[in-house]
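For reference, the structures are reproduced in the following blocks.
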Structure I
Amino acid sequence: MHLDRPALLVIDVQRGFDDAAHWGARDNPDCEANIAALLAHWRAQDWPIVFVRHDSTTPGSPLAPGGPGNDFKAAVMGTPDLLVTKHVNSSFHGTPDLHAWLQAEGITQVVVSGISTNHCCETTARVSGNLGYDTFFALDATHSFDRTGPDGVRVPAATLAAITATNLHGEFATVVSTAELLAAR
């Protein structure tokens, strides 16, 4: 894998996702540490970093603007090259326009990390791939939550993450690990 000044997208790594009573059980307890490692590596390489924040419009959401849950977690520190705020799943449908910024910066590769694997991260990766970016999905730098399907069956977060990896790999993105990204040049 060759990386050529890729943008690291750190999506929705917000304190409100620590509310287990609201979201349920999660997978991948190493997610935040892996994101912190990617951030340190990106800064050492002087590669572009984008933070994305979900400003929920849903009443009572832990991610509502102005509440403590809207703040980034401790792993997301420093100043990004771009801060995108959004109200929907895709980071490409926020403000300012991520696609326009990437184009203006001449960036052709993006790395997706953040919360949650099968919602905002997967949606962003799909749009990124459709827009023609060389997209890398850092699966172990994301995490998901258990979900209940329309049939009432509970699906474990790890299963949802595996399904996301299967859905994305080879079509919308290349699924990689944090270690692979840290070793790439």
Structure II
Amino acid sequence: MTRPVIVIVMGVSGSGKTTVAKLLATALGCRFQEGDDLHPAANIEKMRSGTPLTDADRWPWLRTIAEDVDGCRARGESIVMTCSALKRSYRDVIIGDRPDVTLVYLMGSHDLIRRRMEARPAHFMPAALLDTQLATLEEPAADEHPITVDVSGQPAEIVAEIMRRLEQRRRGNR
């Protein structure tokens, strides 16, 4: 990829955002940013205690992510960033009218994602919140031009598919 690439990797907790995004950033030779690291400490504590975040909790976090994206755009830097981005209104904040930002949606079955969440007990997001995440999830619409990838494969396979589709887009084939 010769021009800057900005990718937001979205999905519910346990879908593999961090794993896939780190590998994708390495493949693209660019910076990786874990969106959860941009949460205020109060949000992390709330989730750790098993309390779902409200929209009011999320707006400052989403604006911080959007500022990071805009900074990269202004500097001509590439980045791969994670963000659950479960609702269209959230994606409107972080992507909105930025046609140079690509949305990658990691989609997986409830059972697969629950198993993954249960296998990582040290993570701040408990498996008990999966159902609230799925209830909140508004899958990306066609007009958001997402790259949707099933997460049942191996991370390297998922990244290879994303890279293939990014290259198609670069050549002008959505």
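Taking distance in nm of label points 7 Å out along Cα→Cβ at positions 66 and 138 from the coordinates of each of I, II, which one would give 1.4?
II
When Rg/Rh (Cα atoms, Kirkwood Rh), for residues 90-153 alone is compared over structures I, II, which one is greatest?
Largest value of Rg/Rh (Cα atoms, Kirkwood Rh), for residues 90-153 alone: I.
Taking helix-only ellipticity at 222 nm (-39500 (n - 2.57) for each DSSP H run of 4 or more, over all residues; to 500) from the coordinates of each of I, II, which one would give -8000?
Answer by label: I.
Comparing structures I, II by relative contact order in percent (Cα under 8 Å, 6 or more apart), which one has the largest value?
If we compare relative contact order in percent (Cα under 8 Å, 6 or more apart) over I, II, the biggest value is for II.
Bear in mind that the values in this text are calculations on the coordinates, not laboratory data. Everything numeric here is computed off the predicted structure, so don't read it as measured data. Cβ atoms are built from the backbone, for glycine too; each structure is taken alone.
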